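A.B. asks: Structures are listed in the sections that come next.
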Structure P
Amino acid sequence: MVSPRTLITILGLAGFISAADNWFISPVLPAIASDFGIAIPLAGVILTAYLIPYGFMQPVFGVIGDRVGKVQVLQCILAGFALGSGACAFAESLTSLTIWRACTGFFAAGIIAVSLALIGDTVPESERQRYVGIFMGIVFFGQGLSVGVEGILATTLSWRIAFLIFSVIAVIVVLLLQRIPKTLPESSVRSVQDELRSICKDRRSRLFPMAFLIGLLLIGVYSFLGAFLHQIVGLDYLQIGCIVMFFGFSCLIGGTQAGFLEERIGRRAMVTGGAGVATLSTLLLALFPGWGTGWIAAAGLGLGYICMQSTIATLVFDIAPGSKGLPSALVGLGLFGGAGVGTALLGMIIPVCGYSAAFLLFALGMVGILILFIRAGEIE
């Protein structure tokens, strides 16, 4: 059996490329549209093509992982991810790129959910918060880092290079997964209907809508941080990338310390503190826009996110002890589903009310999350 540190290193690399690939397209959309000779709004179809299967397939892969074996499923979906990402690098039209992005999103959907479930299966309960925090920190470090690196690649080389890099790393992870013993299907796994019924009856099932709200409010604000810094503060894309990377750095540092913090202050203080930091960061953006407050807010949003999400991801392991894949996938579905809704809402609010008013509104929503966490009996 591999050590937890080795396991997290391998799974973290998988989660890293999953998050980086997920967030890579938006900033390079103009470059893609230019290469294909089309309007930028038309090129936006590749975002939708990726996100739809990415959202819907998370619970599916969670269930499959419980029934087939999580290591085996990870190897298969990473191989599919490598194929899809590699094919994107050689796409000659918007249609072919859209098809291959849908393929990539289909397989990428299972990487984080199944990895979290595998951590829940193999890491002792006393150390789960620590290693879940490290894993999620690596994942969102990939997200933050990609924003800065992708602008450089698109400017100096080509947006296609990133797809090749992701594909090669995915193949390496497939090979590294050979070091992890194959997992057997859970003998206690019930039907999906029975699992869902059991999960819904558990009072901790309210953790799933909490994950949705975190995605809606926190990731929603983060999604517009780059546009805010460009349109309101007047920064160029390289400067924006450097600032937004602090979100990833903060996630990585906070993730490595999550277990230590949980032992010292407890889970409730972790999530309430995270919600408080995220609220203050959003208020800072709304009331004092500037490059200095931008990087402070980016770091604060990252720290707030990792404190809340790593705790929730750890707590849901015990909802269905014999089937950790489905609860982990439902957290992922809630988080990224919420992020999609939050991004769409801000996209409608900002043109009408402006960034400051929109961020103030979302900060008010974060206060609601803070109150919810303070009163939540599910978080002990």
Structure Q
Amino acid sequence: MIKNSLRWSGSAGRLARVASRCAASLAVALSFSPAQAAPAKVPAIYFGIGTESSEYWAATVVGAKAVAASVNARLQVMTSEFQGQKFLQDYGAIFAAGCKDCVAILDPVSSAFTKAIVDRATSADAKIITIWNRPDNIHPYDLDPSNWIAHIAFDGVESGYRNGMALCKAIGGSGGVVAIEGVADNPSTKQRFAGLKKAMAECPGMKLLDRQYADWDQTKAQVLTRGWLARYGNTLKAVFSENDSMAIGAIGAIAALKERGLAGKVAVSGSDGSIAALNLIKSGDMVSTMWIDGVMQGAFATALGYGAATGDIDVQKLSHAQRDVYLKQTLVTKENVDDILNRKVDPADYTYEKVKARMWQSVASQIPPAAFK
């Protein structure tokens, strides 16, 4: 039964619980009838995410599992915990054991690991789709046009710029800002900070006091923020965080602000559009976040990978703009937060055929040259 194939157990159970919390607000219910499924045509789909504890990554799994279930494909979730070497080893073992016509979809964690993983997939004749991280000088259409199907990301410069401008507006165009960055040598980290710098150039009264990496980690972000509050005091007017989990929650930067009675007084931005961040925007504790549709991202990647592996999508007929893509994203502020919070997701809309029919509507643009330098 397909329904049984969607019961997550073991370590994946923790991810299911995260996804279920997301589902409570998104109205996602993974249930499919056998009539919706077709015979399996690929050996397996290996879906590699950063961590089970992230609401964003849990949302991508919801989309991936919905598409996989609709075609009766086996989907295995794998986690890197943001360690690229772990994925190099884990996927390397899968490829070495035999993975012809299987599908690998993953975030390599760092661009340093992308080519090595793609090369191993090619040797195994597996289809591979990368997410977020790739070196600037290689692309799916030139390194391995037959096996490396696509690279999928979101425009981090746009995210950093628009969040930066939202902070500028929130602090009246003047004041000190600190930047909590993600992982070094990570394109999203670099791009979002580049976007902040672009915003600061247009808002010269906003001054950068400090920038530090927190590896996308809430606890590290909290420690950094506490230190900055002690060091800069009232000079600190804004916190630019490169993702939501570093900016919010009991063990994140927002908690440190609340402990000093400054929540809502120091402007904070994030990125990813988690439910927690959206609620903090609604309550006035956060200024903005860049919402990315994780469910659609997971569904898009899985549908494209499955279609390529089965021959239903002819990869050689896809344009460069369809194989190296930025997906659409939305800046969320108090003006539109209710629209995003009230958004409903119907799992029936995430079957393979339905996602394939509308997937290109989700694309914002081709990734431009030098985007990942």
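Where a number appears in this text, it was derived from the coordinates with a stated rule and is not lab data. Computed from a prediction, not measured in an experiment: that's the story for all the values here. Cβ atoms are built from the backbone, for glycine too; each structure is taken alone.
A.B. asks: Rank structures P, Q by distance in nm of label points 7 Å out along Cα→Cβ at positions 179 and 267 and report only the one at the top, that is, the highest.
C.D. replies: P
A.B. asks: If percent of Cα pairs over 29 Å apart, for residues 43-210 alone computes to 30, which of P, Q did it come from?
C.D. replies: Source structure for this number: Q.
A.B. asks: OK, next. Here distance in nm of label points 7 Å out along Cα→Cβ at positions 107 and 283 was calculated and came to 4.6; which of the structures P, Q was it taken from?
C.D. replies: Structure P accounts for this read-out.
A.B. asks: With log10 I(q)/I(0) by the Debye sum over Cα atoms at q = 0.14, 0.19 Å⁻¹, for residues 123-298 alone coming out at -0.70, -1.16, pick the structure among P, Q it was computed from.
C.D. replies: Q
A.B. asks: Consider the structures P, Q: one of them gives -13000 for helix-only ellipticity at 222 nm (-39500 (n - 2.57) for each DSSP H run of 4 or more, over all residues; to 500) as calculated from the coordinates. Say which.
C.D. replies: The correct label is Q.
A.B. asks: Looking at relative contact order in percent (Cα under 8 Å, 6 or more apart), point out which structure of P, Q has the largest value.
C.D. replies: Structure P gives the largest value of relative contact order in percent (Cα under 8 Å, 6 or more apart) among P, Q.
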